[in-house]
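Down below are the structures I want you to see.
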Structure P
Amino acid sequence: MQTTVTFGQRVALAGRVDAVAAAGIRSVLHAAVLDGTGELTVDMSGVEALDAVGLGVLMGTHRLAASNGRSLVLTGCRPRITRLLRAIRLHRVLQLGEPPALA
């Protein structure tokens, strides 16, 4: 799993968001929530797979963001991940945004 953080405002994830990578991803996402203000964008365009533990990390980050007056927005989700989020109704809880603009 690879992560890139931009000043507590944007985190880009790549690889698998699963039980093996969960602890590292959780610490990066939680640090980003605590280090910034406003909307935290998580670029999911590089995520190849997402399991139940990874979903738990995203939900925990969502709750932490909300308790700190922030919002969590997932952008660039691949169709397979978007279908998963819709199938388990998490698209009603987690905000899905547009893919990030290319610079």
Structure Q
Amino acid sequence: MNASDSTDTGRLDGNVLGGPLAELFAADLTVAIVACVHCGDQAPMAAFQVYADAPAFVVRCPGCTGVVMRCASDPRGVRFEMTGVRLLSVEAPPADET
């Protein structure tokens, strides 16, 4: 992440979630397709708007700005709430061709 990714509103792009989500999931979820429960739009996680100026990352849909998820971590663990996600799709890794 670099300074050009941030705006005066504290909004970042969804790539900022790569580290925290790696604590929960083995796959790189920044390329996962997320379907918003509010408007039905689908986009890669990296395209979602992330607000990091709260106690948790607050993730909003790029189409309707509805909250799709929240992610927080502290020494006790990681909490991940996804009530605004209709579906999260991760592409299967390619099969070995040996």
Structure R
Amino acid sequence: MDHELDDPIRSPKTGKDLQAWRKALGLRQTEVAQLLELNPNTISRAERDKGAHLKGQVLRAVQLLQHRIIHGEIDLSPIFNKRVPRGRPRKKE
């Protein structure tokens, strides 16, 4: 089934939406930036402006990425598989 423009899976429109969408996918800002071929600072800046609408290149790139993920054109598993854990290592019991 092909998704229509009025699909319930809505494309992020604001920085707050972008952040929620990214976290729902389990991605880090740097990973989204890499997928969108944008600078990580661009993603960070867009998310900080929580109420501001995404514009231009960022909006189009996010919409295209979302479309490609929905239609299975992008596999996110390689990103998760090569991810380096962050933070302090867990204590061994």
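Taken together, the values in this text are just the output of simple stated rules run on the coordinates, not laboratory data. This structure is a prediction, so every number in the text was calculated from the model and none was measured.
P, Q, R: which one has semi-axes √(5λ) of the Cα gyration tensor in Å, as calculated, at 25, 18, 12? Working through the options, I get structure R. Structures P, Q, R were shown, and helix-only ellipticity at 222 nm (-39500 (n - 2.57) for each DSSP H run of 4 or more, over all residues; to 500) at -1000 was computed from Q.
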